[in-house]
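Presented below are the structures under discussion, each in the form of C-alpha cells.
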Structure P
Amino acid sequence: MAERRAPERIENSVDWFESNATGGNADPLPFRQTADGMWLQDIQYGTGNALTVDTGDGLLQVDTGIAPGHARGMIANIREVTDEPVKRIVYSHGHTAYNHGVEAWLEDSEKRGDPRPTIIAHRNVLLRHRRYRETQEYLERVTEWQFGFPTDSVVGTKMFEVLVDPDVTYIDQLELDTPRKITLIHCHAETDDGTGLWFPDEGILYGANATIGSFPNIGSPLRSPRDPRAWADQLDTYLEYPAEMLIREYGTNIIGAENIREMLTTVRDALRYLRSETLVRMNAGMVIEDVVNEIELPAEYADSPWLPQTYGCADYVIREVWRIESGWWDRNITSVHPAPFGDSTSAVLDAITDKQAVLDAARAHLAAGEPQLALHVVDLLAMARVDIPEVVEAKALKAEIAAVLAENSPTYMSENYYRAVAGGHPART
C-alpha cells in the first residue's frame, strides 16, 4: 500500500470554534477576487471556500460560515469591495458547518434595511435537516470523535438547532433569473444534496463537494452512506461543461480546460477502479477484512497530486462499496443475532484463564511493530465491562496502542478516532 501522510492537526480547534461561535468577529479570513465580480473566502478549519458573486442585481452568497463570528468576518470582507445587497444565499450542500453562520447574514440584511435574502438549496437538504434534528445527540458525539474535540465539548450544545431551511428548492437544475447567467446544478458526490454553479459566459464551474483537495471522503466510518458510483458519475457530468476555470470547494482554482479534465478524470477513474476491484472480490466470496488489505491503488492514482489521501482514503471507499452492495452482515454467523454486548464480552473474559498471557501477547505485537494485531489481541480483555485489574490494564494498553497508530494514521479522521481512544474518550473501548 502506498505511503500516506495525515494532514497537520488543527491545534486549539475548540478554543477557535467557541470564540468564533459566541464571540465577536472572527480573525480576518483569506479573501481574494477570483474573477470579475467573484470573490472567495477560505473558511478554514474544515469548511472550504465560500463564494460571493455579483449577479448584476445584488449578491449571491454560496455558504455562510461555520459560526456567527465567522459570518461577521466574511461580511466585513465583502463590504470592503461592494455595498450591493445580498439577494440570494445558496447552500453548497447540507452539512451544517458550512451554513451555521446564515442567521448572521440574515440579521445583517435586516440591519441594512435590505430585503431578506432568499435561501436556495437542493431539495434533499430538507431531508438532511430533518435527519439531523432526529439524530442530534448522536451527531454531537460523532463530531467530537471525527474532528478531535475533547469529550463533552460538543455534546449538549444543540448544534443542529440553528439549522435554517431553504426557502426555494430544486431537483436537477435551476436557472437563476439574474442579469449574470447562472445555472445551479444538482451535485451528488460527498452528499446527495449538493449544488454546483455554472457561469456559461465566463466558462467558470463551481464544483461544490465533488471537487475537493483530497481523496474523495467516501466511507466516513460514523456517517451515513456515500456512493462512490454517484460521485464518479457527477464528475462525468461536470466534464460536459466547457469550463476554463474550476472553483473547488477546497484548494486553489484549477485553470485551463486540460487541467480541469485531468483532475476530473483522474478522480473519477480512481473511484471506478476501487469499486470494480471491490466487486470482483465480493463476487469471488472474499470477506471485507481481506479485500481492504488486498486492493492497492495503482501508482497513477496513489501518486496523483489530485488524490492526496489525507481526509478520505482508498480503504474507506472500499468499505463503502461493500456497505452499499453487501449489507451489514460481516459473514461471521456469530454476528447475525448477537448477545448483548456486555454479556458477550463477559463470556469471552470468563473463558480466558490466563489473562496475563493475553496482555503479554498484545505487548509483543506492539513491540514487533504490529499495532493493529496488538489491538485485535488486547480486545479480548479491553472490551469487557468489568473493573478487574486485567481489564483496566488492557484498556490502558489499548489507549497506548491507539496513540501509536495515531502517529502514523493514513487519514485525519482515523487519526482522530485513535486519539480519542488514546485520550480516554468513551468511544467503544
Structure Q
Amino acid sequence: MLDSNSMPRLGDKKNSDFYEEYLTRLLEERDRSGLTGMIGEIEALLIGVEPGNAVEYIAELALMTPYQYLVTLESEKHRTHVLRIDMASPDILLREPRQMAYSDIFRSLNDLYPVGARRPHSRYLGEILHCEDRHQVVALQQQREFRFFSVGQLADLDLPLNVSISKPSPYTQNVVGYMDRPDDSIRVYHHGQSEIFSKAQAANDRGKEMQERLGISELIGPIDHLATRVYSQNREPALLEYLALSSYYYWGSYDIKAQNSSTNVTKNLRGWPESRSPAKVFTANNHPYCVNHLDQLPSPTETFVRNYGPRLHHMAVEVKDGQRDGREYIDIVVDAISGQGKGFLLETIGSRKEGLKQIFSSASDFSSLIIEYVQRFGDFEGFFTRDNVAKLTFAAGQEEGVKAELEANALS
C-alpha cells in the first residue's frame, strides 16, 4: 500500500496544529480506503476563454509551449478545442462559448470580482485526473461529503459525459474531474461532434512555424506546475481539500516574508515527472487584507484574489537544461518570444549557481493566465529559491495592480 505520509517535508512555513493533525489523518485514511492507489496523474486542464478568443490563444500556446491543436468538439453551446503534446502529458481542453451572453456557474464566479468580471468567460476551471474506476472513486468521495455534478448538470453545462466533475471548490473555485480509461488507450472525450476547425488548425500551424523559425521548439518542455492563489484564511483548507481529491502529497511550504505570502507545494506521490502530472502550488497571503493596514506590508497575492477571485495564476513550463552559444536555453526562449511582441514582467532571475532560472510572462490577453518559464540546472529538484519567488511575486503584483486600477477607472 502507498504511504502518503512517508515523504520528506521541505520548507520553513509554520502550519497550524489543526493542519498538521488533519494532514496526517487525511492521508492515512486516503491510503487505507484505496483512493491513493485508484487516482493517478492529471489527464487534462480545463481553460475557458471569451467567444472569439480561442483561435488566437491556440496560436499563442503553439508558440510558447509544446502544445499542438488536435481537434474541436462542436456542441450547441461551446466549441471545446483539444490541445495535446502526447499521451505522457496532460491535454488542454479550451472551452469557448458560442455566445457572449452564455451564462453558467463558471461565469458567475468571475462576475463576483471587479477585474474578473471584465472577462466573464476567461478562467482556469480545473483538472481532470486519471483513475481506475471513476464511479467507485466518486462514490468514496461522496461518502466524504464532496459534491459532484449530476449527468444532467454536466449535459446542461456542456461538459464531457465520460468525466465525473466536482462542484467548484469554496477555497480555490476550481473543479476536479475523474476519467477512467485503460493505461494503453487514447484519451477520448464524449462531447459534441468531433471536427477539425480550420481556423484553429491554421493558428496552430502559424505558431509552430514561428517556433521552428526561432529555433526554440526543442528547448521548451511540458507544464511543470500549476499555481493557484487563494485567500490567506483558505491556505490550509485548500491544501487539505486537494490532497483529499487527488493522490498528491504535501511537499512543503516556504514563508516569503518579503512579499507577506507563502508558497505551498503538493506533488504526485508516485514520483512521476512533473511533465506527466504537474505539481500543484498554492500561494496565499500571510495575513488577511482587513488587518494589513496596521502593518503596511506588501499584499500582491491577496490583492490578486480580491480583484480576480481565487483562481489559477500561472502555468509553469519547463525549459530544458542546456546552453547555446554560451547562453542558457531560457534566455534564448524568452528573447525569441519577446521579439514576437509577447511581454514579460521582469528579466530572467536566478542562475546556474543557484540551481534554476525563472521568469513570468505578462498575463495572456486571451485567458488572463501567466506563463512561467523555469530552467533547472543539474540535479536541482525544487520549484523556486526564496529570492526568486519574492521577485516574481512582486513583479506580478505590480502589473496586476496597474491593470486593476485601469479597469476600475474604465468602470467609473
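Only the coordinates and a few stated rules stand behind these numbers; no lab work does. None of these values were measured; they are calculated from a predicted model. Cβ atoms are built from the backbone, for glycine too; each structure is taken alone.
Values as computed for the structure displayed
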| quantity | calculated |
| --- | --- |
| Distance in nm of label points 7 Å out along Cα→Cβ at positions 80 and 152 - structure with the largest value, from P, Q | P |
| Label whose coordinates, when Kirkwood radius over Cα pairs in Å is calculated, return 23.4 (choices P, Q) | P |
| Of the structures P, Q, the one that -13500 was derived from, the read-out being helix-only ellipticity at 222 nm (-39500 (n - 2.57) for each DSSP H run of 4 or more, over all residues; to 500) | P |
| Parent structure of the calculated result -0.74, given that log10 I(q)/I(0) by the Debye sum over Cα atoms at q = 0.20 Å⁻¹, for residues 184-247 alone is the read-out and P, Q the choices | P |
| Read-out distance in nm of label points 7 Å out along Cα→Cβ at positions 136 and 280, computed value 2.1, structure in P, Q | Q |
| Structure from which 13 was derived, relative contact order in percent (Cα under 8 Å, 6 or more apart), options P, Q | P |
